[in-house]
Every structure is written in structure tokens, then in C-alpha cells.
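Okay, got some structures for you below.
Values quoted throughout were computed directly from the atomic coordinates according to the rules given, and no laboratory measurement underlies them. This structure is a prediction, so every number in the text was calculated from the model and none was measured. Cβ atoms are built from the backbone, for glycine too; each structure is taken alone.
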Structure 1
Amino acid sequence: MEQDETKLRLLNAAGEVFSEKGFLCGTIREICALAHTNVASVNYHFGGKKELYEALLEHCHREGLRRHPPDAGLKDGAQAEQALGAFIRSFLNRTLGHDGPAWSTRLMAREMADPSPGVARMVASSVRPNFDRLSAIVAALMGGGASDTDIRNCALSVVGQCQHYYRAKGAIGCMFPDMTWDAAGIEFLTNHILRFSLAAIRGYRQEGKHSNEAC
């Protein structure tokens, strides 16, 4: 139990340090001082600085999904439109919500803008399965005959819209002070991104139908 608590303290301290300074500039000494443990504890619990960073990224993404599951509240047999809305809501709550540590969103934004070698482990264990879930939803909405490339690109466009509001939050706030980032604001953005995405996907589906008819 004590070991688990020490490990969690190290992860939280590493999140604070790495989100501010990045992997290269953040030091084990700073992290251990913040976690109130000795420098040897990093090697003991993780194996080294690189492994600590990889574990931190994985922990960060998984904790976000635990707090806001992409399928939360959906009943068995839910429609693809509902599933897409739930996915978008989960994404926005993870990036714009305030129920997680402040460093977690900063860390993920830094990692997406300037990925470290450690991102591969997080992608394989957590990001990729979540993206595969989104791709399956998009594929259902596009119908049979949609190409893998179109499904992938439409799914990436959904993700891009969700990420935009966090990355451009400062500029958006200056231009449109009436926009809010609370629960009501997140719900408003969820509905907008859902409507916009569904309209685009319907456009792709219609193009596919016309293409098949022409053949």
C-alpha cells in the first residue's frame, strides 16, 4: 500500500514537472523533492526517467478515460449518432473540464505538439484503442462501402475539432467572451461538433452513393 502511494506521488510530481519543463529539462531530483521521496525511488518503481515518463503519459490518458468514459450513459444497442455524441463529450470533458489535475491537459498538449519517444507506449495501450472505437462509430455512420481512408480521415477530423477548442482557448476567449468552458459550454460545443460532423459524414455517404450509381 505504501509503495502504491509513493508511486502515485511520483506520477503526480512528474506530471507537474514535465508539463512545465518537458521531458528533457525536467529532472528526477525536482520530481523526487516534490514527491517527498528519495531519488532512488524512481529507479525502484519505474526503472528510470524514460520509463517514468512513459508510465506518466499512459496513466494520464487512462485516468482521463476513467473519469469520462467515451461510452458513459449509453445503453446497449445505442445508435451511432448517440455514440458519437458520447465520444465527443468525453473528449471535451477531458481537455476542457476541471475535474482532473491541471497538469494533465498541459502535459498531453505538450506531447501532441512535440512528441517524445515515450508517446508510442501511450498510443499503443490507450490512444489507439480509443481511436479504433471512434473509427467504428464513423464507419457505422458512413455505411457499407466507405474506404478505410475516408473513415480514418473523418475520425481524425472529429478529433481535430475537439482538440481545437483547448489549443485555441485563449484566442477564442478574446474574440468571443460569451463562450464558456463550464459544463453548459462543453455541452454546447458537444452538440455543435456532433451536428457539424454528422453533416460532413452524411456528405461523404451521399458522395459514395452517387459514385456507386455512376459505376
Structure 2
Amino acid sequence: MSTASTQTAADFSLERFLHQTLDALGLTLDEHQQRQLLDFTALLQRWNSVFNLTAVRDVEGMARLHLADCLAALPALQRLAPRRLLDVGSGGGLPGIVFAIGLPDTDIHLVDTVQKKCAFLQQTSGSLRLKQVQVHHARVEALTDPAGFDCITSRAFSDLPLLVNSTSSLLAPGGQWCAMKGRPPADEIAALGDAVLSRIEPLQVPGLEAQRCLVWLRRATR
């Protein structure tokens, strides 16, 4: 590692980075929520070697590639203000735990098929006192919920047709899917057919030049 890169890593401040990211996104989170985000990132780094939560190992990479990416989607979800939200394929809590911190009044359900990742999610939600979070170790197709969810999110859960098909029974009437994507996935949207309406919301992730967007989906009314 060069002297310059060593200096950069040594100078990185997660707290400063978080404040700059929140300012750039126009996000207002109180001191408790900001501390939860800092503590979550620390937990993610601490347990990553044990649970293999992400290929990114250093805290700066986690902050820039994961935390900021998830925070960029939060203003849209705060505007939506869902009563109940299901995050599919939650993995290391990206974005589910971040959304739970930013949406303290929303009932958040996290589902993943990997037991050790669910153990991390359970431990993290307890440590951060996210009492509105429930963790499910299951295939999402096996979940049942009579009340349904008014928002179903995903960040790294396969393609849009699979997301819609595997969670359709869990979406409440009038609810929406919200998929975090890079470039708008035109082929995936086309494969959904006329039964699902789509809307693309571009995102600008502070400090990241790569293209990002939210794909909003809802059932077409007949």
C-alpha cells in the first residue's frame, strides 16, 4: 500500500463521512439515529469476517459503497412512510437495518435464507434497540402474512420478475415494490408485462459516480 493510500485510510472519519452524506442527501436524522448508523457500520465490520456479510472489508469501503448507497434511498421511503415494510434478501442489513433506523415508526421485517446472516440481523437489531424489527430465516416464498406489506424492498435479490412473483402474495392492496438498482433494468421491466406498472426514480449517491436508481412497481388496476 502506498504512503498516499495509507494516509487516506488513516484520515477517514466515519462520523464526518456520515454527516457529509446526510447533508448532501438533505436527510435529517437525530443524534440517536446517527449513532445507530455509526454503531451498525462498526458491527458490520466487526462481524464480517465471521459471517461473511460483504466482500468489502474496510470501514471506508463499507461506508462509501454500502451505507451511502442505502441512505440515498431513504428520502424516498420517508416520503412514502410505509406502515409495514418487508426487505427481501436482507443479508448484512443493507438496506433493511438502515431503513429501520431511518423509519422508526415503520414495522420492518427482514428475510434471508442464510442462517448466520439472520443471526447477525437479530443480534444487530437487538444491540441497536430496533424494537420494530422482526427477522425471518426463510425463503420469502414460504412467508405468510395476512396483513401484507405496503412496501417490499430489495437491493440484491435477483431480478424484478422473480421479486414480484415470489412476493406477490405478501404485497398489501395498494402497496408498492421498491427495488434498488444500478442502471434502469429495461429488460426486467419489459418481462413484467402489463400487469405491473413501473416508475424509475434516479438516485445520486454522494461520492459515488456509478448510476443508481429505485424501480417502483405496483399492480395495474383493472
Task: Value -25000, calculated as helix-only ellipticity at 222 nm (-39500 (n - 2.57) for each DSSP H run of 4 or more, over all residues; to 500), assigned to which of 1, 2 - done: 1
Open item on the list: Given 22.4 as the derived value for mean count of other Cβ atoms within 10 Å over residues 89-96, which of the supplied structures 1, 2 does it correspond to?
Closed with: 1
TODO: Given a value of 2.7 for distance in nm of label points 7 Å out along Cα→Cβ at positions 17 and 65, point me to the structure among 1, 2 it was derived from.
DONE: 1
TODO: Figure out for me which of the structures 1, 2 the number 34, 27, 23 belongs to, where Cα extents along the principal axes in Å, for residues 97-168 alone was derived from the coordinates.
DONE: 2
Open item on the list: Suppose relative contact order in percent (Cα under 8 Å, 6 or more apart) works out to 16; of 1, 2, which structure was it derived from?
Closed with: 2
- [ ] Have a look at 1, 2 and say which one yields 17.4 for mean count of other Cβ atoms within 10 Å over residues 57-64, as calculated.
- [x] 2
Open item on the list: Between 1, 2, which one scores greatest on volume of the Cα convex hull per residue in Å³?
Closed with: 1
- [ ] Give the label, chosen from 1, 2, of the structure having the highest value of mean count of other Cβ atoms within 10 Å over residues 105-112.
- [x] 2
- [ ] Work out FRET efficiency 1/(1 + (r/R0)^6) of positions 153 and 185 (r between Cβ atoms, R0 = 25 Å, to 0.05) for each of structures 1, 2, then name the structure with the largest result.
- [x] 2
